[in-house]
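Presented below are the structures under discussion, each in the form of structure tokens.
Only the coordinates and a few stated rules stand behind these numbers; no lab work does. Note that the structure is a prediction, hence the values are computed from the model and not measured. Cβ atoms are built from the backbone, for glycine too; each structure is taken alone.
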Structure I
Amino acid sequence: MASKSRKIRCQDLVAVAGAYLLILFSWLGVYLATGDRFTVIALLNFVAIFLFVPLALVLLVAITCKSRWLGIGFIIGAAALLWFWGDLFIPRINRNPTTEPTLSVMTYNVLAWHNQYGPILDTIRAENPDVLLLQELNTGLANILQNDLIDAYPYQVLVPVDNPEGIGVISKFPIQPSELTLPQLWAGGPQVLDLDWRGEQITLVNFHMFPTTSILPLDEVDRSIRFREQEAQILAGLANQSESAIMGGDANTTSLSDAYKTITSVLVDAYRSAGFGLGHTFPGSTIPGSDRPHIGWLYVPAWVMRIDYVFHTPDWITVSARTARIDDVSDHRGVIVELAKIK
């Protein structure tokens, strides 16, 4: 009887594991064939890494119930997982060593809907980037930056707004608005600036791409996705026109999206080049105004996706890249990278 009961349990477990693999491989097949074409698949792409979490249980069932085909399914799923994100877990020690001078650049969405500026300033001072790209810059924080950080960052181009459209750049090196302009399709900005770094002019872009604020209605979700695809094409086009460029900001999309693929067809994702780990930057804080999703009082787990980036043209190498410290105020973590110019 015990053997028969175990056999029945294994049949049930194999059936459940098989159903999961069917769902996983259905998503994988449609994604590989269509990318973000279908809105529901595009939404799944945001959190696709979590579709792979049950794979460990599939392996356990395959071993316990001696299911060869579940074992094969696990191997295929694990191969897809490594294909998408495996390179992020390769040790980065001395990946891009250099003796050349470096430029540190940080992107940081500071959340517009608050006046808790102390933790933001503490984070900026602790990370101490050479150039800081800010999104959701409100007027209160802009005033503090101009008063409290002007000695450390004498070059500031700020366009504060008391909503998520605010944006700004502060720098230790000279910056000024560029003659180049970009179409206004964005959640904030974009700012196109000329950065004078060691006598060389660098095109510097600070962007805040159009957000997806809810999963319904689907036509609004689709509209936000297509907006980001247009924005990505604009950034790629500008990169093609620039001899040297650094672009950073809140892209409101993940590395599986078509928008990301468009940008990285021309530009290098600095974190992908030299960062370690998933590098998730959103969502964090639950203070009023945060975009961290919740149902009633229950919030989704923190830091479930990477949507904040620094990109650069191939004439730079990324020496290091990491997420910034958590400030417990913004619903984003900053990303800070160290870049060196290729001679």
Structure II
Amino acid sequence: MSDRPKVIVDPFFRSMDDIFSADEAKRLTDLVEVVWGRDDPMPLEEFTGALPEAFAIVSAGWRYGDVLDAASSLRAILTVSGGWPPELDYGRCFERGIRVLSAAPAFAEAVAEMALALALASSRDLVAEDRAVRAGQESWLSSADKLGTFLLSGKRVGFVGFGNIGRRLRALIEPFGCELSACDPWLTDAYLRDERVNPATLQRLLETSRIIFVLATPTTENRALLSRELLELVQPDAVLVLVSRAHVVDFEALTELVLDGRFRAAIDVFPEEPLDPEHPIRTAPGVVLSPHRAGLVQEALWEIGRRIVDDLEAIVKGLPPRRLQIADPAVATRYVRTTQVVERQ
């Protein structure tokens, strides 16, 4: 019988190969005794049978119900998604000393790169120009006053939310010499200044930024944070890049405003996914659309597995985990699940 700690690995909706490279899969099995470790969702009866001896649980969410009292050996719950499962009883976890860890930091690099790519594609009108060339309707060397494109260099850039993605994106943008500002109610002005961004009110940020990155984590307090009234403050020549969750934006108002040509947008996330084929945002000029793929890069997925094994190793050794994001008792219960996944006939 193995003397290694037992870890339930139930990553569905992700597959094992998605998140564990061959090297990390070996590290995992050398470190702990993997229980289940398959691509299909673990049957509830098998989960509850394994739970009393489980040292940790690796999962994509929490679909197991109110079972923590049976988890007498449990030290950590590690999620393979970028969010926090709202079904989990965080108070009980904190009371029992069970660490809850999110893979959010693993996605920061990929999403930050995608956000920058979307901003550049939108500010330089790359998607529309590509379509024009393919259709034989391109305008060669048009006069600049008719293009409406602009440089990112030297512009005012605003971050709505400044967490893992915002910090990585700031590093990517700094060489462009932009004036950076951020609005994040969970961070102090002193902290933001230490991170080399200027604190700003949401209204001021929307009014003055040429590029606006919407990066806020969805919470119980920020549904439709960017209301119609606030979106109407965005400059007519600005670009709004939405890569966190549609939850934080009045999406109907956003759609109407970009259809009216009030400003440009680049969007990777939607209220329902897949997006309704008839949704009017699909026809909006000046909008770059992406099907929720900002974090879908193999390197980012394997980074999840690497960080999971790193933190499991730390916990096994009695050390604090440092590689994933630890749930904060002050804010964990305020996170919400947002995007609805719908099936199309």
Given -9500 as the derived value for helix-only ellipticity at 222 nm (-39500 (n - 2.57) for each DSSP H run of 4 or more, over all residues; to 500), which of the supplied structures I, II does it correspond to?
II
When mean count of other Cβ atoms within 10 Å over residues 76-83 is calculated, the result is 15.1; to which of the structures I, II does this value belong?
I
Where is mean count of other Cβ atoms within 10 Å over residues 116-123 largest, in which of I, II?
II
If distance in nm of label points 7 Å out along Cα→Cβ at positions 52 and 172 is calculated from each of I, II, which structure is the one that comes out at 3.7?
I
For 80, 48, 35 (Cα extents along the principal axes in Å, calculated) the corresponding structure among I, II:
I
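To test your reading of the models, identify which of I, II gives 1.2 for distance in nm of label points 7 Å out along Cα→Cβ at positions 92 and 332 when calculated.
Comparing all candidates, it corresponds to II.
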